1. If you work out distance in nm of label points 7 Å out along Cα→Cβ at positions 41 and 97 for P, Q, which one comes out largest?
2. Check the numbers for distance in nm of label points 7 Å out along Cα→Cβ at positions 57 and 81 across P, Q and tell me which is largest.
3. Taking distance in nm of label points 7 Å out along Cα→Cβ at positions 49 and 73 from the coordinates of each of P, Q, which one would give 0.7?
4. Which of P, Q yields 2.0 for distance in nm of label points 7 Å out along Cα→Cβ at positions 17 and 65, as computed?
5. Between structures P, Q, where is relative contact order in percent (Cα under 8 Å, 6 or more apart) highest?
6. Which one of P, Q has semi-axes √(5λ) of the Cα gyration tensor in Å, as calculated from the coordinates, equal to 20, 18, 12?
7. Where is distance in nm of label points 7 Å out along Cα→Cβ at positions 9 and 25 largest, in which of P, Q?
8. helix-only ellipticity at 222 nm (-39500 (n - 2.57) for each DSSP H run of 4 or more, over all residues; to 500) computed as -4500: which structure among P, Q?
Structure P
Amino acid sequence: MAPCIVLCHFALPAPTEEQFIQIAKQSAPKFRKLGSIGLISKDYVRNEHGAGGLYMWESRAAAEAWFTEAKLQEYTTMFGARPTLTWYEANLTVDNKAGQTRVNGQAMAEG
């Protein structure tokens, strides 16, 4: 089963780098706790078109369990805009920090 990547984007005026880091620091502890339900990582991302998060989940089912309609409504209320979600399967990952290549989340033999 492939890990699932979700880009959650809010089309809002982009905060400054300093503002964005402060916002991200406040919510980061909550996301650290989500490893138990399948969140592998979250990157806080921003550009001139807005901001959001790039989430990597163990599976599509884990991502769907988080991104419910209730969660989207919560985010809409919190940020004043409904996020757009873009879904991807991560069938092959090159992880240079770990020194491995993974197929559907499993390290492959290299040589």
Structure Q
Amino acid sequence: MTNPSGRSLPRAKVWRYERLITEHAFDKLRIIDCGFAEFAAALDGAQVIEEHIVSNDQLKEIVLVVEWVRPLHVVVVVDDRHQEDRIVTLYEPDPNQWTDDYRKRR
């Protein structure tokens, strides 16, 4: 599958800039009982499963993390202007809305 950026999906997540985590995403980590160090380690094996161009200098990615207790989707905004990979939110994907491998919407 190819997205508006022209890159094939799914693909390994390449972190281009410093990872920043919003307060909202940090709160979500606490709710699901996932420590920040544990989450950061799990992100290393993440895959981009969707991406959408937000503006000329921002790309929104949905990233699948499977190297944790349960699969997680992480929403990341890659912001070229501010040179940051901003983790906006994360959630446990609903099995009714995603394929069995959590990579594609039903």
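1. Top value of distance in nm of label points 7 Å out along Cα→Cβ at positions 41 and 97 goes to structure Q.
2. Of structures P, Q, the maximum of distance in nm of label points 7 Å out along Cα→Cβ at positions 57 and 81 occurs in P.
3. Derived from Q, not from the others.
4. Answer by label: Q.
5. Checked P, Q; max of relative contact order in percent (Cα under 8 Å, 6 or more apart) sits with P.
6. Q
7. P
8. Q
Throughout, read-outs are computed from the coordinates displayed, never taken from laboratory work. Remember, predicted model here, so these are calculated numbers, not experimental data. Cβ atoms are built from the backbone, for glycine too; each structure is taken alone.
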